[in-house]
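Structures follow.
Quick note: the coordinates plus some simple rules give every number you see, no bench work behind them. What you see is a predicted model, and the numbers here were worked out from it, not measured in a lab. Cβ atoms are built from the backbone, for glycine too; each structure is taken alone.
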Structure I
Amino acid sequence: MMMEGICIVVSPLIALMKDQVANLKSRDIEALCITSEYNHKEVDALFDRCVYGKIKFLYLSPERLLTDIAKTRIAMMKVNLIAVDEAHCISEWGYDFRPPYLKIAEIRSLHPKVPVIALTASATPLVVKDIQDKLKFKKPNVHTKSFARENLAYFINWDEDKLGKTEQIAKKLKGCGIIYTRSRKGTERVTRELRKRGLSIDFYHAGLDAETRNKKQEDWMSGRTSIITATNAFGMGIDKSNVRFVLHYDLPDTLENYYQECGRAGRDGKKAFAVAILTKKDLVKLQEKIEQSFPEKPEIKRVYAAIGSHLQLAIGSGKEESFPIDFEKLAEHYNLNERVIVQSIKFLEREGYISLDETRDLHSTVKINCSNEELYQFKLNNKNLERLIDALLRSHTRLFDEDVRISEWTLAKRLKWPKTRVESGLDHLSQAELIQYKKATNLPRITYLEERLDAKNVRISEEHYTLRKHVISEKAEAMLHYAESTSKCRSRMLVEYFGEEKSKNCGICDFCVALKS
């Protein structure tokens, strides 16, 4: 902010980018993100604003960053800083990463004197080294805060009656909490049963429509709902300080995920609890899940072919295009297992063929594509849409300048119309090319990083396949060891996993409490 020019932020999640841009704009700081929801003409216009306008922050995914148009325009910008968020994704040793993360350093040649900062909340020593190597740091330069959370008490509870134990803990701890499950159906089932037992609780997952998700999240953030049951994506980018407990109803895949999810409790510095309620079956499930995570190479190619056919994409086309995709329908039409689809995509990502963005567009957007005069003439000839157009203009500024988040539900309420009528009217205006209307979607998006190939030409590296299996197996073993351990402070186990050599007993975890008694 103090320096002239623009900061380029490389970020993995559309939802995070949009939230941060909205927060910056609320402080009168010019910012924008360029995502897969924009067409080529819009992308061109947005980059122009960064080159010739007064934009201070530009958010891009690694995939977008490496496109030819991005490189050309970034070379024209006065860049003062390059910031890489969720930098652990860079590490080829650590995560189910996206291949373009390994190529971020390519843009350093466009502005060789511009500093680079990489940020992450969880990285082991190997990952820290790898981040610096991949970003071509001239020398090691690391600033680390301790991974210890002195106010957070970690507990592992073994109990066959998970619902009963969850109810007991939630009622004892009171206040605001998050319960993590590993499936959408699990969030609904746990919520339904605990609601019967008198808890103020709701569920949240990506299968809900955007309006419903927003309402549930807002109710929880404001305190109207005390507890939210969610899949592990919930909480990313959400900063709610007074979460008193995080309960894991299922075992996370890795200690990285576990640590990040636990860390959403107690951000106000007051005592909070991170409790996992497990049975021996959870350990077996995780081991089985790891085995299922490695489809055979012919199956990976079959998934690649099925995706292209499902999207009706011709061989030789599709490069840098994005498409929403329904895994459930894909699995049904091509007799595939959904888990096999997701795991196959991870290998295809690693080879640089496609990328998957599992964040959903939480908000619909509208941008007016015509002049004020054209809009006025349209209103005169289409009285049935006049009130909708006026409501849009009264409710939102900058509609003529950029994509603006809208709520069909709010518009419907103001107009006293059914929501379907609002959506129909917006569709009509979009078809007339007066506005660009993008509906919120619950579907993930596939982006083709290269043109679609015949499946027989898809190559899956044996080295990458073996490496990933080794890495995931090691991480699962670390998670299992942590869950089963009864001989060490849990906080010490976590901070040592992340490379802190000097650690001490926390005094408040299950091991430390037992030690005192």
Structure II
Amino acid sequence: MAEAPVLDLKGLTVELPRGSDRPHAIEGITFSVDAGQIVCVVGESGSGKSVTAQTVMGLLPRELNASAGQVLLQGEDVLKATASRLRDLRGTRMAMIFQEPMTALNPVMKVGDQIAEVLEIHTELSEADRRNRALQIMRAVQLPEPERLLGAYPHQLSGGQRQRIMIAAALVLDPALLIADEPTTALDVTTQAQILRLIRELQERRGTGVLFITHDFGVVAEIAHRVVVMQSGRVVEMGLRDDILRRPQSEYTRMLIGSVPSLKPPARAPKLGNTALAMEGLSKTYGGKGLFRRGRVVRAVENVDITVRRGETVGIVGESGSGKTTVARCVARLIEPTSGSIRIDNVDVARLPESRLRTHRRHVQIVFQDPYRSLNPRRTVGASIIEGPVNFGLAHAEAMKRASRLMALVGLAPDALDRYPHRFSGGQRQRIAIARALAMEPTLLIADEPVSALDVSVQAQVLKLLDDVRQRFDLAVLFITHDLRVAAQICDRIAVMQRGIVVEQGPTAEVFAAPSHAYTRALFEAAPGRNVQFGLAADAA
């Protein structure tokens, strides 16, 4: 007789509040997760992936109601469990890793205490035994110097280390089911590879069933046994990983897979326009002598030489802490460089006094990673777009005309200018952020991880938009990313950074075809799904 699934969803339906764009968040969801199996759930934002996970964990917001179906955890219906029973089940038999560990971890509590808290709630172990068990699980998730990290706070750890702490807390009681909700989205490729390998090893060793929510098909190719594809609250396709990736049956699945950026850069003619940005010997150092003692010196960026021509996109890739964003912030003069020059249209902005920075910033605009945080939630998107031009003297009526033209350019209805940011999807908000940057008619556009938090289909649309506006406005684009697939498709040239130093740069196609530096080769080796030909690519081959 076959062993019962760890998780079995049967006809699960969750209702949305009245007035929503559809009646159900999820409807008639049926699939299972077996012991020792990783099931990846994929789909765009709003497809119901996270609502499914929240329902399993008993974490649905109050306004949502599971109106039909069953959620069987090792045969027990979670939907019928009392609040106290749910509390017992969480941690002991099911656990969840969230997307952003910094918001899931208590910032004023030591990470060792946060792991031990799970043991204190669910076991009778002594304080000494809880500490030893916390050390054991921290070693199991390959955290360095666990004795030291026990007493650290979340802000003192890297993103990858914080995610390992989350995994340690989730696994400390050996749950039968682990739910991972986009746990690697914000991580660089090498850290992402380590976390994926860790989850796979722990799943194999402990026989844990894993429900893994993601929009990254590279991750799916790397770890999934089975795949569930969701659209608008329904399951549209499910099956074995290779069947889904190579032979997708649903039109929606084919669209998602067709949107996955290839690791093979397309042919791009060299850009021969005038130099818009030239960095020479750019360095940024933090620390040094403090008021009462000598502080630690951190060379965030050291002797960086990068040029960007008009009409060209130059990418900077590397791990977290490599100096990518520090370079961008220096170029925008959000921070002051320690040494070196930054010439924009032949003006060295590295040493511009504060009184002249206002003019400089008119020519340099930034599109940030999270458009919801960069748009003022209390202002209409029209007010956000026209704010810069009006501050620089453009008449209000003319600024609104420009905003209307830009909304149409980025594929949004001009009559939506009077709406607030919360009424738009993530991809639409990023389009608005691009329109706001273009409203200043800049020479240089800095895109700092602009698509890393977007679904694969929306990501493809935003990348195409960025490429279109680059050509239309003859923009110089400095593109910061940790996603090698994105860099391959959008960048004419790339610079690879490690620990503040550019270790390799050149035309994207050449660097991808024959990386000369060991660090660059390590980045490519860590890219998830690097050896997989997805369904549509395989068909075309």
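Consider the structures I, II: one of them gives 2.9 for distance in nm of label points 7 Å out along Cα→Cβ at positions 25 and 249 as calculated from the coordinates. Say which.
Working: I: 3.5; II: 2.9.
Computed on structure II.
Thinking of I, II, which structure, once mean count of other Cβ atoms within 10 Å over residues 121-128 is computed, gives back 11.5? Walk me through the intermediate numbers first.
Working: I: 18.5; II: 11.5.
That value comes from structure II.
Thinking of I, II, which structure, once FRET efficiency 1/(1 + (r/R0)^6) of positions 65 and 129 (r between Cβ atoms, R0 = 30 Å, to 0.05) is computed, gives back 0.15?
Values: I: 0.85; II: 0.15.
Traced to structure II.
For FRET efficiency 1/(1 + (r/R0)^6) of positions 17 and 329 (r between Cβ atoms, R0 = 41 Å, to 0.05), which of I, II scores largest? Walk me through the numbers on the way to the answer.
Working: I: 0.90; II: 0.50.
Result for FRET efficiency 1/(1 + (r/R0)^6) of positions 17 and 329 (r between Cβ atoms, R0 = 41 Å, to 0.05) over I, II: largest is I.
Compare Cα Rg over 2.2 N^0.38 Å, for residues 73-344 alone across structures I, II and report the one with the greatest value.
Numbers: I: 1.16; II: 1.26.
Across I, II, Cα Rg over 2.2 N^0.38 Å, for residues 73-344 alone peaks for II.
Where does the value -11500 come from, among I, II, when helix-only ellipticity at 222 nm (-39500 (n - 2.57) for each DSSP H run of 4 or more, over all residues; to 500) is the thing being computed?
II
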